[in-house]
Structures are given as C-alpha cells and as structure tokens.
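Here, each number is a calculation from the coordinates, and none is a lab measurement. Values in this document were obtained by computation on a predicted structure and should not be read as measured data.
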Structure P
Amino acid sequence: MRLTEIYQQPPPIISLEISPPKTDDGLASLLTELKKLKQLNPSLISLTYGAGGTTQGRSLLLLEKIRRELNLELMTHLTCIGSSEKSILAFLQKVSGWGIENILALRGDWPRDNPGYQPESDTFKHAADLIRFVKKNTALSVAAAGFPEKHPEAENLQTGLKHLEEKTAAGAEVVFTQLFFDNQYYYDYVKSARTAGIDTPIIPGIWTITNLKQIQRVAELSCAKIPAELLARLEKAGKQEVREIGIDYAATQIRDLLKHGAPGVHLYTLNKADAVSAVLRKL
C-alpha cells in the first residue's frame with residue numbers, strides 16, 4: 001500500500017521504525033521482536049539505512065525477510081550522499097521488485113566510523129535531488145524528513161522550512177519528523193508549513209525514553225530539547241523508574257498530538273517491542 005493510501009485511512013495511523021542489526025544474532029532477535037510488533041497492527045514499518053549506504057546489504061536482507069515472512073507494509077529509508085545514480089537505481093529496482101512501494105528519501109551523512117570511505121559520486125547533494133530522481137525513474141511513493149526544532153546543520157527554522165518546501169515540490173507525499181519532547185514545536189512547525197503552502201501529511205516522530213544517557217546523546221545529535229521538568233525527573237530516577245517515566249511521557253505526548261489533529265505517530269522502536277507496546281496500551 002502506498003503512503004498516500006495509508007494516510008487516507010482513519011487516524012490514528014501508527015508507524016514503527018526499526019534498524020538493520022549488525023550481526024546474524026541481532027537479525028534473528030529483531031525478527032522475533034517484529035512478530036511482537038506485528039501484534040500492534042502497525043500501518044507501516046520503516047527501516048533505516050546506514051550513513052553512506054553502509055548497511056545497505058543488511059537493509060536489503062531484512063526487507064526481503066519482513067516482506068516474505070511477516071507480510072507487513074514497508075517503507076525503506078534511502079540516503080543519497082556519495083551515491084551514484086546507478087547504485088541508487090539498482091537499489092530502487094530491487095525493492096520495487098519485492099513489492100515495496102514506499103521510500104523515505106534522505107540526504108544522509110558521511111560515515112563517521114569509516115575514515116577511508118570513498119564516495120561513488122557527488123550527484124546527490126540534497127534530499128530533494130533524490131526525491132526528484134525517485135519520482136522520475138520509479139512509481140514509488142516518497143516521504144521526506146522534517147525537523148520541528150531545525151536540522152542540526154540548518155541556520156534556523158526558516159532555512160529548514162525552505163528545504164521542506166523544496167522536498168515537497170520535488171514530490172514528497174508525506175513528511176516524518178525528527179523526534180521532539182515538547183509538542184508545541186510540532187504544532188508550530190505544522191502551522192508554518194501550512195502557511196507556506198505545504199499541505200502534505202506531517203507525522204510526528206516519538207521516542208520512548210528508557211535510558212537517560214542514551215536519550216541525552218540522541219537529543220544532542222538531533223537538536224531536540226528535553227524539557228527541564230522532564231530532565232529533572234529523569235535525573236532523580238533509578239533505571240526502572242526512568243523507563244516508567246519515559247513510557248508515561250510518550251503516551252501523554254501521543255494523546256495530546258492525536259487530540260490536536262496529528263494523523264498518526266511514528267514511533268522509534270530501537271528494535272524492541274516492549275516499550276512501544278507499553279506506550280500504545282496507555283492510549
């Protein structure tokens with residue numbers, strides 16, 4: 001099912017994000033977790049893609065297994081920086097051949113842990129370049145990323161909004177946002193997008209906090225601010241209480257987002273079913 005069809009369904013529409021594991025044991029573990037996640041009846045499973053295409057092989061293996069064994073609707077991420085048109089087209093043709101209809105088109109980053117990485121090409125400089133290429137060469141449905149608290153490399157929110165306009169003009173049909181912990185950022189972002197004439201569905205990205213050090217690092221990398229009151233509670237809590245606070249907070253966020261018109265939510269699972277299952281049970 002294409003993204004445009006998925007997001008015409010009655011809300012709330014639940015999408016879940018997973019990542020390709022680095023080991024065979026990790027792959028087996030994720031497939032077990034996916035069977036649990038399937039019981040949540042997600043409308044879409046989103047699979048990430050390593051910087052510079054470094055996890056492409058495992059992404060392809062996992063896509064094939066999910067499609068064949070679990071029959072879930074899929075959206076694969078695809079990063080373009082450093083890639084050639086030939087390699088991008090080969091990837092697109094392969095996933096299309098498996099019946100996958102949806103792509104989240106991203107610029108991506110240079111691999112941080114591979115100093116010897118050699119780019120294939122400098123053809124794709126921005127996500128909009130990839131979106132145009134996908135729309136021109138395939139029948140895939142294309143999504144883009146949005147950043148309610150600005151992209152880490154953007155000068156300001158206005159610059160990010162301009163990039164969003166470029167991506168939707170290039171053919172992006174749905175926008176999935178970076179994680180945030182203050183819903184007002186999302187509401188302001190959607191309002192600014194609508195004022196700019198962007199009418200595509202904008203899906204909020206929600207992270208369930210289960211580990212304080214982990215989320216502090218993630219928030220720093222993604223420019224997501226953790227509200228002071230929430231951070232203070234987390235810093236005083238023990239390990240199990242951090243998890244409970246995180247689950248309650250995510251559920252509260254989602255209830256408020258749906259109440260105020262969000263078409264659904266995009267949940268970062270970290271390849272584990274327990275936390276997101278607990279969140280969704282509270283809705």
Structure Q
Amino acid sequence: MSNKVNTYLGLRILIFARLILRRKLSLLKLWNFLVCYSSYFLKSNNSGQSPIVINFELWNECNESCLFCRDENDQIFNANPLEPTAVIPKGKLDYDTYIKVIDTFADRLILSIPYINGEPLLSKDIYNAIQAASDRGIGTLIASNGILLNENNSRKLLDADLDCLKVHISGFTNKIHTIEHRKGDVERIKRNLIRFMNLRAELKSSTIVMLDFIRYGHNKSEIELARQFARQHGILFNIRPGNPKGLETTEPLQSTSPLPVQKACDWLWT
C-alpha cells in the first residue's frame with residue numbers, strides 16, 4: 001500500500017458550500033482561512049488569529065470495540081511510538097469548557113468537530129454541543145459508527161443543524177463487518193441510515209451524509225454492495241484504507257514505502 005492520504009477533498013468542498021448556504025461562512029472566517037494556509041505554505045512562524053477547525057473529545061468511550069483502536073478490555077491504544085505499551089485514560093470534556101473555547105474563536109472558527117477517539121453519540125452533551133456551534137454560526141461534523149443513530153437521536157442531530165455526518169463500516173454483512181468492529185452491527189447501521197435519510201427528507205434538511213467504507217483485503221468483495229446501498233439512498237460514498245493493527249497476520253501493512261517526512265503537517269498552522 002502507498003502513503004497516499006485520503007483528503008476527503010470532495011467532502012470538504014461540499015461542506016464549504018453548505019456553510020455558505022447556511023450563512024456560517026463569513027468574510028472574516030475566509031480571511032482567517034487564507035492567512036492560516038498562506039502561513040502553512042510559506043512555513044511562517046506565525047499563523048492566523050484563530051484555528052480553522054477544532055476537534056473536541058466530549059467523551060472517549062466507544063461501543064464498537066474496533067481492533068485497531070482498543071483491546072478486548074476496551075483499553076484505548078496509545079499510538080505514540082515512544083510509548084507503544086501505554087493506554088489512553090478514559091475521560092470527558094467539561095461542557096462549559098467546550099463553550100468557552102468556541103466562544104473564544106467563534107468569529108473565525110469554521111468547523112467544530114466534537115469527536116476524536118470515542119463514539120460521539122454516547123455523550124449526553126453532543127446535541128447541545130452541535131446546537132451551540134450552530135447558534136454561533138460555526139459548522140459541525142461528526143463521525144459515528146451509526147449504532148445509536150435511532151429515530152430520536154437522528155431528529156436531535158437534524159434539529160441542531162448538524163452540517164455533516166460520516167458513518168463508517170468495514171463490511172456490508174455482519175460476518176465481515178465484525179472482523180474489525182467486534183461489537184458492530186452493520187444491519188442495524190444500515191437501517192439507521194435509511195431512517196436518517198428519510199427524516200432528513202421529511203425535515204427538508206441539507207445535512208451532508210457520507211458512508212465511509214474502511215477497506216481491507218478481507219472485505220473488498222463487499223465494497224460494491226455498500227456503494228450500491230449508498231447510491232440507492234442518496235448517501236455519499238467513500239473508500240479509505242483500514243488500519244491493520246490487530247490483523248497483522250492477514251492484512252498487509254498500510255505502507256511499505258518511506259514516510260513523507262519532508263511534508264509538514266498543516267495542523268500546526270490551521
């Protein structure tokens with residue numbers, strides 16, 4: 001496999017377009033965006049006055065127990081190569097802290113992403129967090145495993161004006177999906193997505209919905225089934241390479257070529 005990174009370019013363009021239509025993208029935010037990326041390309045010691053995007057971990061608990069992320073006791077792997085045997089402690093972000101941060105950067109912040117490692121729908125604060133960002137003209141995106149995307153939760157996400165929902169699967173049948181996602185239920189996820197899209201139409205929402213297929217050698221035969229499902233229900237479809245941790249005996253390494261160490265990480269500037 002190569003070092004090519006999935007940049008979700010098409011999704012980024014769609015999110016920008018939705019933010020413009022929802023009047024969440026001001027001239028000041030665009031100016032800050034240009035300053036941040038100009039600073040990145042010029043490798044400047046300074047950047048814009050505000051980040052473009054902020055990721056928040058409201059709670060790093062999860063209900064799917066993915067092989068690459070957690071062990072059988074639900075301890076979170078630490079990806080730091082200097083601490084290969086360490087685990088990441090469980091914890092929650094205080095909601096008042098979240099509000100203070102988005103209030104600080106509201107004028108220039110383009111996107112609030114209230115998840116990092118956990119399942120965002122497990123947090124009782126997720127709907128208020130999305131609503132608070134929407135009220136301040138800040139875009140929102142979450143990635144979910146889709147298990148808790150029932151009718152009530154779907155309505156709350158749509159009512160809060162969520163801008164983008166990304167749901168991952170690694171198979172179209174439970175036999176394949178649960179190889180990677182030990183506690184997953186792809187049949188339930190599919191039902192939840194169909195209901196979400198029906199509610200989206202009923203509420204005349206324009207929330208962007210993407211089905212993110214995590215590709216491995218063992219699930220390639222189900223990619224087209226997932227693609228057809230997404231097309232049938234008006235869902236965007238994406239394929240990205242999966243992390244082989246936990247599947248080292250059956251899956252190839254993500255990359256066997258030198259890492260692109262000469263390319264700077266844009267997160268330092270954006």
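Work out which structure the value -14000 belongs to, where helix-only ellipticity at 222 nm (-39500 (n - 2.57) for each DSSP H run of 4 or more, over all residues; to 500) was derived from one of P, Q.
Numbers: P: -14000; Q: -10500.
Structure P accounts for this read-out.
Compare volume of the Cα convex hull per residue in Å³ across structures P, Q and report the one with the greatest value. By volume of the Cα convex hull per residue in Å³, the leading structure of P, Q is Q.
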